[in-house]
1. For FRET efficiency 1/(1 + (r/R0)^6) of positions 226 and 338 (r between Cβ atoms, R0 = 25 Å, to 0.05), the calculated result is 0.90, so let me know which of P, Q, R that is.
2. If distance in nm of label points 7 Å out along Cα→Cβ at positions 386 and 410 is computed to be 1.3, which of P, Q, R is the source?
3. Between P, Q, R, which one scores greatest on FRET efficiency 1/(1 + (r/R0)^6) of positions 178 and 394 (r between Cβ atoms, R0 = 30 Å, to 0.05)?
4. As an exercise: semi-axes √(5λ) of the Cα gyration tensor in Å, for residues 186-257 alone, calculated from one structure in P, Q, R, equals 36, 14, 11. Which structure is it?
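Rule-based calculations on the coordinates, nothing more; no lab input. Quick caveat, the model's predicted, so the values are computed rather than measured. Cβ atoms are built from the backbone, for glycine too; each structure is taken alone.
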Structure P
């Protein structure tokens, strides 16, 4: 979930209600904490020493659960990415209390006022996190990126690494990073363009004060350093996916693209936001023209994200090639094991196949069970995120009850219509019988309930 910044604490009561409504975990049971403390003491013994390599991390400045560290070197015309990923499986045994709790949670939940972690802090923010405080066990993926941006997995090993620096997106300078960091990101981006990928990276939403007790939702586009850093994970996950496919195993991230109905609704959303989307231009091509620094275009990017059929997980099935429409390739999640349960098992499979070992039976069983577990976790994260956005919308409009707003109908069913406010990043529903998608209507805000994150509109006469 993208962060919703609330420096003045104006959402505190609503966020507490969201945590209660969706039963967001608060802390960990004592047996889980005790098992985590015990696991954190486990001394690495199957790891080669790579502490001489100049690994660094790049994350938000406040992050302490660091999944990834990297180095980049040249090998002829290729760039070789050494991507170190937190070795969570070293500290967590199958069936122990930490593992069982992780299966209940599925993933870390993020809210503006804090997170509900997948693993206890003793692991996620200390022993397993790739902090620069000392040597850390990791699983290092060696990924060779060709001049055309195609990525290939050259090797996987358990290694002891030492991060040289904890770099932050907002303050990092080019000189702090490996010399070929920018070149590698550019190569990966070029390969995406050739594949016709249509990844949407919406900006972060935030609440800003307008003065006199009024607030607005605004957007913070991803920094260039964030977008470039994402290319490292993308290249690694693509390379791991190909390696697992070649060995007939794996758990893949899959997603179908928006259907015709969703695309038609997006066209009405673009109309509401006064965006010029040529009739003959496909959605994927139009997305590439969007500038997240422009509020209306940023709002449309958020709408595209909501319009997809949703990504899920699927184990490899004979005769069913796994496909992720936004990536335009087969794809796995292997680079964030501190935040996603599935990654831990994909990493274990990659270790096995790259060393010529059979995939552990526990991993194969997990691949069959994880789609349901991760779908439940993703659904909860989505509901929490939607609740936070709904709350922010009510804060933005809380003093504007009774006002009239221009809107465009983006979808309708019976006497209910889904509307996009013109010029505002707000989607809502209104009772309006017989209206067709694309119809411009005038609505009145009858209620902005910040306590419950609900907006109520009616047709304005």
Structure Q
């Protein structure tokens, strides 16, 4: 190579050399390269820099240039894809199944009417309140200090006040939203392979979190008054389960509220079985205007209930603040899991949540949100009755974000959701809400994520048109 050779030609020559070396091998020094290839120092420097940018080599000042560890076996081309097949053996069988929570159809195209989500439309979110609260929180002199592992005491006090029933701030553990809380409690309470009883249908993300913790969901049917205590007692006896996951208030997906007499029976059955009840109270602030039932934990005096609550649904998706409430050793276990996981929830977000919850504007927001959700729910139910003959909605929910609809006989919910997506509306197939085989085809139709009620009506019209297509799920 003469003095006119470019740094690109030198880099090509060095790539050939790299293919014969092993990760960690040292390349010839700059002086040696200058002599061997008859080039100048600047040409060598540019060639080495290009290889380093590719990740082919690493330079160590004062030591030299070495073949990068990511690289190559002998004879393997530089830049070839890494061989990670060994990881299949190393990872064993602890796969995390996300099929229940991932959209099988992929992201919807632009312009699709969203009626499958679990959050409110931006127009229903208290964005001004949240922005102002976050700005005030960031100005605190201790805003970036480490937060207590259990959460700010003032925020824990607010959560305990919402719940009532003698719950103390010391019984509250602040979490990074409801999903984080579920993950903590599933891993803290039951060991891998253990059964966990769940309502049928149930919340898919809870089923996914339970399975990720190595637990085995066992379905217990519910009816218009919630989970059936007689079948619950049978399930505890047959499985030996020590854990029940349920949503007693505005259950997702059905909107069911556990009847007052059943609330007592569920706790009695769990106590008799020596089991914990995980009460997912995600919808406490999503009532449509009427009285909201007391949480189970408020009437629990012996530590049977582990209560989960969250601000994400009534506020905004990125207000990832929730809480676990429990008494006794189970709380110590959950605190230990959280400490190992992530130490604490970021302080500015906790401070912002405290600002929001302590403001009179929060109560006004909850009231206006409830009125808007009630109106949307009524509009949706009327549109379904008009546009989808033969569909049977569950009795209109008094809270929550969804309407649960049983489809006409012979309709396949997954095929229908695909046909609906082609017509520009996204809804959720009911099969993903069941831990085992569903008894019938259902849809969960959301009424909170659309821009307004007009868009809601148009979405149902498109859904009805998809159902009328030849063979969109029928036999």
Structure R
């Protein structure tokens, strides 16, 4: 078997799970470029309730993200995913049936209750070999960026023809399509990946919350999604004021997104090859702050708004791609699942509070005040990020090991820790797993495999 390529099961799992993840995220994102405008016909419309409706899913998603992942460990991945998609469809229908902004906000909150991200990632790990797991996870990660890009284009087009209620019916159908994919396309597996690598472990939460490196990244994803949600409370209205019909907004988002993807690919490659990830990371934060300040200018010509949106999407997509990779690299050995759980919770809390802050700021300070405020938050993030380590050389490895003796496990841990390039070594007997964090430029994988095989 070719150990460097995905096998048939892994390919099927990565593509089908990426589709499920992407369909759900598409449903969450599609409201963002249109609701500030089309929501004006709803009872109770106000800037605050626009923000709440856009970001309400973030609060419930944050609350249920970790519990749903733990539940999937107990009753199975697929049942949790199907249940989450049904809840998401129910929330979409409630939003579609509502004549008030309050009902839409309730529907969005119910959408967030179907928090299946952890279960999907855990199932992706269960269906892949250790050496191929990062590729499967990367495929799912790409689906999030694609979902956001498609939502910015498709949202205005769909809403133009079938209205706001039709948009929510459309998201309900996508959730049901996701269930069909889970039922007929996602492989059935009996193997479970080591929990420490996939699902949050409550006993590790306190220790991770005391690690500055991880807290910097958690704060970063919080601010990133806060500014994203807050921006869309007003951006559609700003475009209309600049003379662009709302049904034509996709004509601005589409070229801006395409150009941004063309720019971030060489940035990611350059950062990885030259080990300049930290420098490009901070540059992207500054670029996002600049784009928000450009949007704060009053009576801006349309070309300047297009430039600002392009800069924003370029910075956003680079940061969105970099942050989870940094979390994975910097998480303690055996605690990546917990670190990602805290990270995801921070992300969704940011989305919720961004809606609240965006609504309040726009109501009291106008669009200029809102953009200046969130640009200031980006500058605060830049200061926080200055103290981060450059994770370019750090890699994580997970191995299966058949050990039932804690004394033998301790000996193996000590032997692995002495290998050149090993930063952390953890052997968890209950999980039959070895977790290594290494400096990949110094680490010899074969040496670790020899020791682990001798311990089996």
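1. Details: P: 0.90; Q: 0.25; R: 0.65.
It traces back to P.
2. P
3. Working: P: 0.10; Q: 0.85; R: 0.30.
Going through P, Q, R one by one, FRET efficiency 1/(1 + (r/R0)^6) of positions 178 and 394 (r between Cβ atoms, R0 = 30 Å, to 0.05) is largest in Q.
4. Working: P: 36, 14, 11; Q: 20, 15, 8; R: 40, 21, 9.
This value belongs to structure P.
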